[in-house]
Structure I
């Protein structure tokens, strides 16, 4: 039994040995023995916001801002009954409870509390098992199917290249089901985890080779893949008791967005190692181009479409990791070509849709405004700007940030900090929806206003 003894060190073995049997029995009965349980919490709700985790009304240290695909290590607590709460962190600074549950944790047990399903139906799924040790030559694996839109699946854990002649290690695992086949214990080795629809050998997820070390006790949750190119329907959250790692499909791509934000430059092509990249040619000013590339390091160039020998940007060694989205903005001025100031602005994006608000990436790509000083970004409901409408302060050229705002119609303005009359240098009206993801870009096209791009629009469920 896992216990903790709250006694002074003088009551250790030496002191007890000085007592007769009756005295020793009395001392042991007086010991304050605390029985312990292990608890782990994981955010697996694909369109829910960041959350805070509370136990008995107190936010757990380190779990104040838990994002999707993030989980705690195993937390050792005194066995007993607890009130567990998951509170959403919203832009208006409110923190409504989205999950509230009273749970009883028994001694010598390990519990996984997983916030599952989409935000509108979020629920806690609790898995429990004996908190027993794993042999140093073995690996113990538990699995949770956490994708609400995927039916029953078979899971193969093997070392071979093919599963055609293999039986699944876990068969017909349904959404949020605690299967009787789990956990499984296998010898420590290098494995591939493959997932197929039940009764079908078509692989929809392949981890590639994973070295599973002896003595490991793993909790694996398959969750909706909202990263990068979303090649596979799921990612795996692999928890080892100390941390949670995101394992993506071995064939997952990197998503790339190229934005032409240079007002005096012609159409451009993107070159990788001197070759045009499919889908990234003849890009005009204010255009967004999106495509998926194999994860790798690239020597990128941006060149005039009319003559690829005229190179505006050289960007060697750009690393594109699988499951990521990277925006590359061409910013600056062409001027007379020989004195151009064009450069790349590279932004690691988070385009995950959140059901309870809209996300706006604001990018300052106006070199003319940048030359006049810092600007503030304003958002107004009626088109009137003041000190109270300021949402971003002191933004310099190439500065960018993500705003989280409720659905609605907003008048957005870029205003010089030195302008106490609050006259926008450039503005636009934008209607945004909860669950939507947008980019708002200030360029040197002052007459055309701010560039608004819809990066993602949440579909009706």
Structure II
């Protein structure tokens, strides 16, 4: 039998351990002011870069310290003060996130900068670096392009991190559907996804457009986290905006406006009017000669050959032909009127390269259909990996598909070889094997098939 004297120290130890465990359990791990989820996006021009980050608790300052890289060691010679906004998630817990933004200005185009972000009192991030985009139209950028990448089963994440950190990419285009879904678990899924892409997005601009999986609470979680700059509106607009990268003008829009009408109808018209304005500016002679390539990025394709997708295998898909019955705000006529060379989309969890096509008519009746093509090119790149796995294909009644794959996870890589030539590759993961490759050539600034006199209300309904 144990004596009282022998038993008491054990009891004290037990109580001490219990108290320690209780203290750890009661600690609020979200009361955390350390910067995280750091990512870059383009500003008004090549002399600006926007740094965005999150803290789980409020801080007094939102600061980026940065400086040029050089042989004399790392020095933060400049400081940009930004601002923070409170985002309160609409889930059951009503979690709070503090979103911080700072704009780095008067950057030297083409120069390499080191930076960190945070608060001098509450803590700094690790040190990252980026290259300010050159403002020379002879710049030959490399793009990584994909949509539909999730927090779970994100098969391409490791190779994308490697490509960026080894200097093989200048910019990323993510064409909608992030995290699957950002709003899940009161926004924690979005937090984890943003941490996963930080080793990509903290080093190169990470440009996005919304997909259907961002719809929760009227896209509020998506809107809070990103900082896409609309030059015409001189404000952040994560739904429609444009930017220039070397000889390429890229226009990013929301295809989701056409489908989530319970959030409103007016935004379709606002976006369409802005899109016409932006493409008109891009086609002014000086601008088009400097940047002969025009890309459109959106989440949902105009064409595809997947099974049971609900829109893009229909002859009169909404994205292509506009709203049902009226055909208002049809997007495909704009491709022809303004000479949009390539449309990049996701939504389908597969890879598909289409023949040049317009008005459901394929233009591939020459030996090199991508050399001075006779219609816009559409590329569906939605297979970097998510928890919904890959999407099967069905029939191809229009014969639009030039190459398709739904049995391997992939992402797109595009390099500007020269002002008149692009090299496109579809890369399989994890091994990095090139699954598909084409060279796209355009010898004139304006594509030969462009019809600037096409009426804006032109119907393409078959």
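FYI, it's all coordinate maths here, none of it is from the lab. No experiment lies behind these values; they were computed from the predicted model shown. Cβ atoms are built from the backbone, for glycine too; each structure is taken alone.
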Inset, instruction - Could you tell me which structure in I, II was used to calculate distance in nm of label points 7 Å out along Cα→Cβ at positions 294 and 406 as 4.9? - result: I
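Where does the value 20 come from, among I, II, when percent of Cα pairs over 41 Å apart is the thing being computed? Let's see the in-between values first.
Numbers: I: 34; II: 20.
So the calculation was done on II.
Of structures I, II, which gives 14 when relative contact order in percent (Cα under 8 Å, 6 or more apart) is computed from the coordinates?
Working: I: 9; II: 14.
Going through each structure in turn, the value belongs to II.
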Legend entry - If helix-only ellipticity at 222 nm (-39500 (n - 2.57) for each DSSP H run of 4 or more, over all residues; to 500) is computed and equals -6000, the structure in I, II: II
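Ranked on mean projected area of the Cα convex hull in nm², for residues 262-341 alone, which label among I, II comes first with the largest value?
II
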Inset, instruction - Taking 3.1 as the value of distance in nm of label points 7 Å out along Cα→Cβ at positions 190 and 302 derived from one of the structures shown (I, II), identify that structure. - result: II
